[in-house]
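Structures incoming, each one as structure tokens.
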Structure P
């Protein structure tokens, strides 16, 4: 019996210890890839809540709901997404299909489903290791909120005034954005209500984060208390804020409030300009963005990089307006987003090169189809998930000429080269041994052609408007790995022999 027990223990250690070690590894938010869904415009999974739906009216409900998202979780998972950001789910006033015209902060919008159905969505997403980030609005209510007619809540709002000067911070915080009634967070009752509400949704539904709407329109001292309160409920709760501003210093100043991350509008402004047409220089932009973010943020790896969202023309439309072909331009932009520091955020429909002008045209109903970009996104996600250098590694620009850019991502134990040909011509370049020392092989991860170093360096060719990601392999890596492989094989062999001998002695 002892011998059998010993054999069992040996086998258990051989096969379970590596699994246990792997299980202990805990993903941090820089490892995530976020899929952004406007609930009403994604997928109609439950026709029973389709009242007041008019798919021909861009300002009306189109039928998307929680069940529709549940039905497409595998679709989202297969593209490599690890988190979903949803537009607000609270009850909205008529025509509030987008979720930003709140009628009741504690009720679920009936067009989307019930609270129980939302909990089911969160539960099923978690079963697939997908986190849920909920959009939250605390700056304003809808135009017809019941509090406006409540005599006891008149001081819950700021006086009616427009935002006249965007350089006047008090006016930005107290004025009505698009005419929406502006909440007075300095009122203790209003503040307590909003804080209690934010904590309630976490406790009730087990969501993983908030995307905070209109951050710059709310005082910083509110966000300081907000950050502390929500994280008292769930310590690893993620806060990603929207500070819609082109000045990176202005955006970064809100990080002092305890908000973890931001959708990076300065990144968006430059990335859409550079990638919407060929022959634009990437390297200077990339190098500048990285050095800037390192100086401004404690953790620049968790900033949200995006080229599409629900408030701006779709990237495809920007490309079409410049007489370019959208798929090739999207492919380049996506390659950069998945290999540059930061969390990639993909707006639903970008994976099929969905077109759309200004709001609400950029919020069309999703069409599910086989598309080359869907496959490409899946491949990029797979590469990113397998290589920590792409999520938390250092960045070094090694080549940047005439629209052709090569940069290196390095972390402990691995190095990758990202080569982006942002031109309409094939580009052949040679990286000298001063840039990359001898004795390496560049293993292609997107394609199949690897590169071996020659006497003058490493020469590779990238077709027009294409990219490649190379893993830098060293001969030493194989030498170092071999003893571990032999040791592992030996342990398995010995365990197998013991098991066989014991069976013979029965």
Structure Q
């Protein structure tokens, strides 16, 4: 049996231009993300600064335009001054967010160097846990001011004559979470964020600022937190953050693949709160969203007590399988559908910690299943998101009703004359016949139909079998003038690309 679906688009009906920063990621001083991940001086591929060249190449292939740093929970106890200056003078400190010992070998300047190597900008976070406006404005001065002040001249003395010019700054991290170092009430955080944003902008008026939304939609404070915080700092910020993680704890794949509907609802809810605040304040500014933590996270909440005060112990090194890749594909499609409001998004994280890239015990590097949908979206999902009219059969799952078997989005890269359809067939046992109607584009031809699939949805890539789950270009699509017929295999991620005149 084959199920039927249809997608129709018109080039004149545009949702929004894609902001390339939705393909951002995240590196935190957590586990082996930094030490043993991007930085490993003794590794055969390490450069003169100790950065692994093999990791650099894997990240460059993803074309990640912005990377959030240095946290995460880590930032709420971090004194940025401890990570600059001569390395032999830096302190080893007890790190309270993850109960480890932080060596401070990598800090602001080193990370700025690494980000340049992978072709990325830095989304810098400031500590609004143990610190506040004073440390934040000094950090902006150190990073962005050309010269002539104490902090900018200190950067120059540290070997960095040119300022880093970090444009995007996060005002703390998950400040409503009881796990956060020096967590805040909404009123406390909103006022602190407002005053911190004000003085940071006085140092550098060109920066853009992200206020913390609630740590997740499951928090008891969700909604109240957003509206209260925005009441207090709306005029000073440009984005509100969203964080969300999903997993298959029920061992129910059909339900797991439907969790992108929750992400869709989450984005709509936060956008509505932003718009309500805008209306109440009679503001001309429409606040945009930064989904700066999202992923599948299986080991969330696991105990770390036995690793207390180690240096960079392995933490949250999830092994991703085929169904995880499908879920990530669904989330990427959902983010693209909201291109009008979600202007930044960070896959959390990038290396080793709940990551698509893993460095292995034998010194090697492994690309996990989730690497591939992210690679495809970042490579081909740039241009304009078009409004799709979709017809698809639906199903009900444990937590969701009317889940379409087809999850899809269409992106048009006008300059190149390329249309890309990202599509997931959620059906676990049946293939899907997809009719594509692109009549407004005129005659077109097929460029490629990439597929990621595997008969075993629990299949993973491992050191022994690193290419167990990899994409192939053997998808079935036939073009007839300005329409096409594609066959989407069961439980598959598909990238269908057309050239148009």
Structure R
């Protein structure tokens, strides 16, 4: 399997393989890596995969994208990553526990699930980002050891990516992590998860701005090829293809859990800020997974919803980005959206480069009325947005009606799924991708329900632990200097 850039110039080696792009993040031309073509899944493969464990399913799917790691080694990495010990702490001791179980909220008269949650927050940091990040940590360690290299990871987080990356990379040989986050914009629990880590290879930097400012710095450093090469800068944000590839797996696993045969379809509703999570669903669908609809849910930062409704992609400036109670989606420039648009415009890198030249210049682009935008229906997308009031009402309704407590981002997904369910074919089950445990957003849970969410016993009092973080202005040169002094 070879990889290409969404902007046409993947660099050297020309059309690199997986391990070549794993450590690098952005392509040299500023684009994002994608496979030359999406591997197609046969009916026989779907039938054979239905009963696999999560680890074995991950190996089967990732083998289609990773052909430069020996199969026996890749299988060992998948089995090391996806264990009940790592992902099922809430059900400790149950080796048969599903890593990504489906929790049905509604069932039909036949007893089959109709509307439910695909639980993705059973990992060490209680968020869906663990599903890919734990694999990334093990892949990094494997490839670096084989090549005798080190890496300095530079990332940006609006909430959960940072802690998932740091927990996946802490103590890894040959790896340092420099994680940027928006100062004061995450929940107290999210800050504590990241900033309380005392590992020597973890550096937290809180920038006095929004997530988009932090993300722009990561892109600017990645585009400084001399600095990137000298200091061995890599990426763990969802711009890294390995993150997206790993997320494809749970769409297949969710599909198998929600259906009884591969003649059936399913719809997924995905809370999305940076478009990475739902991009994996889009790719799973392009591979042949029987997905009827992909429902995209945003919060008040509705850049993506605006595009799917109007055809206009209009990234906001940092000052226009809302600070919300679902902070991991407080994003107004969706990095992974470029991968989707690449497919939407027929995989034309020149077209993508022209569109993103507008974005990089601070402008918008408009595909409304074009044959390209007409393909949205073919790709199965619909969208919607949610507000703080919607969030509170949804958290209350889900709790009162089903006895289930959901976090703020999952609530955005449930609200939009309810709103757009009429566009899903009759009888097709709808799964909302759960994003995190409610404890990560306790302030809003208290506002909605008047009570504290439960938390795992080992995380009691985490907010009171000493925290280690540097507060800095969102200036590229300042961040570069900080990194250079510590590598």
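All of the numbers you see were taken from the coordinates with simple rules; none came from a lab. The shown structure was predicted, so the numbers you read here are calculated from the model rather than taken from an experiment. Cβ atoms are built from the backbone, for glycine too; each structure is taken alone.
The table below gives the values:
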item	result
Distance in nm of label points 7 Å out along Cα→Cβ at positions 211 and 435 - highest-scoring structure of P, Q, R	Q
At a computed 83, 69, 43 (Cα extents along the principal axes in Å), which of P, Q, R	P
log10 I(q)/I(0) by the Debye sum over Cα atoms at q = 0.15, 0.27 Å⁻¹, for residues 379-458 alone derived as -0.67, -1.48 - corresponding label from P, Q, R	Q
Per distance in nm of label points 7 Å out along Cα→Cβ at positions 171 and 203, the highest-valued of structures P, Q, R	P
